[in-house]
Structure I
Amino acid sequence: MKPYLHRAGSTTHFQWNLDCSVGKGGQNSLASDVMYIQWYYTLAAAHPNTPQNRKDVYSKVAITGTCNGRDDDPLVKAILAHQQALTHPVIDGKISVATGDGKVGANAFFILRLGARLSDMFPQAWPRLDLIPRCPPAVAQAVREAVPRVSA
């Protein structure tokens with residue numbers, strides 16, 4: 001995970017980005033990236049604004065830090081269901097690293113859309129994911145490492 005500044009019109013937004021792709025056919029090589037996405041879906045499964053049909057899919061995701069990248073992985077199923085529900089321009093079950101201007105066609109990269117949802121779900125803590133309940137240790141560490149510190 002790494003910080004990413006995303007421009008939306010004349011406004012700049014802080015977002016969290018990935019270091020590797022996660023999901024179907026993704027790299028799935030960094031536990032913190034995979035855990036971030038898995039954690040998001042566990043939070044969304046419990047959130048009152050998530051439609052029940054997606055809660056059913058999301059609730060099968062566990063925070064393990066691994067994803068096999070195949071259709072049978074619960075994380076791949078959750079990503080696919082979410083992409084379909086949002087009519088994302090690329091429905092492939094994979095969350096790519098945001099690059100360039102942060103857009104895929106006219107829409108933001110999917111990872112940035114997840115961050116926007118997290119910021120709505122936890123406005124009092126965003127972008128400090130480590131302050132959100134049940135934040136996985138690897139995600140919390142990545143967040144704390146990105147916070148600037150004054151050296152002595």
Structure II
Amino acid sequence: MRLLRDITSGPTNQIATAMFSSGVRNCANRIDQISNFLTRDTRSSALLFLPDRDPDNSMVSVSVEVQREGTPRAYGSATFSPNTAIGCAGSYEYVQYWPESCNSVAAKYFKGAASAGSLGGEIAILTIGPSARVFLMRATGTSCVSIKKELIK
């Protein structure tokens with residue numbers, strides 16, 4: 001995932017706006033980028049994790065509940081850390097329960113992802129980018145939980 005634009009007149013979504021208003025400026029572009037990615041075309045709500053002091057030079061995080069049309073409700077989490085050498089690094093995880101098998105989820109929702117073995121022996125790993133993976137964990141019966149994780153710098 002690449003940064004498509006810079007914020008020059010302020011952030012463009014409610015999560016980024018709330019962070020920006022709380023004094024988080026160093027990571028404004030990255031927060032806007034990732035929170036847009038997680039919540040675009042959804043109904044969502046968020047909880048911000050902000051430090052007591054110096055929010056512009058501290059790690060910050062957000063948890064979101066996401067409802068996207070046609071898919072089960074999901075939990076997303078993003079964390080941001082300012083770094084003067086590269087700007088702001090971020091990561092997100094997107095956790096979703098699927099009422100179908102992990103093989104079906106992989107084929108239907110993660111087409112083209114390469115199998116990368118397993119984490120331990122029960123959780124399958126799919127590679128979807130250089131710093132992005134999907135973990136598929138069998139749940140009760142024939143259902144599946146997917147965890148998509150990406151690091152962005």
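Source structure of the calculated read-out (helix-only ellipticity at 222 nm (-39500 (n - 2.57) for each DSSP H run of 4 or more, over all residues; to 500), -11500) within I, II: I. Taking distance in nm of label points 7 Å out along Cα→Cβ at positions 88 and 112 as the measure, the highest value among I, II is held by II.
In this comparison of I, II, the computed figure 3.8 for distance in nm of label points 7 Å out along Cα→Cβ at positions 80 and 104 is attributed to II. Looking across I, II, the calculation of Cα extents along the principal axes in Å that yields 46, 32, 29 traces back to II. Structures compared: I, II; top value of distance in nm of label points 7 Å out along Cα→Cβ at positions 56 and 120, i.e. the largest, recorded for II.
When mean count of other Cβ atoms within 10 Å over residues 72-79 is computed across structures I, II, the figure 21.4 traces back to I.
Taking distance in nm of label points 7 Å out along Cα→Cβ at positions 48 and 64 as the measure, the highest value among I, II is held by I.
Work out relative contact order in percent (Cα under 8 Å, 6 or more apart) for each of structures I, II, then name the structure with the largest result.
Once relative contact order in percent (Cα under 8 Å, 6 or more apart) is tallied for I, II, the winner is I.
All of the numbers you see were taken from the coordinates with simple rules; none came from a lab. Keep in mind it's a predicted model, so treat the numbers as computed, not measured. Cβ atoms are built from the backbone, for glycine too; each structure is taken alone.
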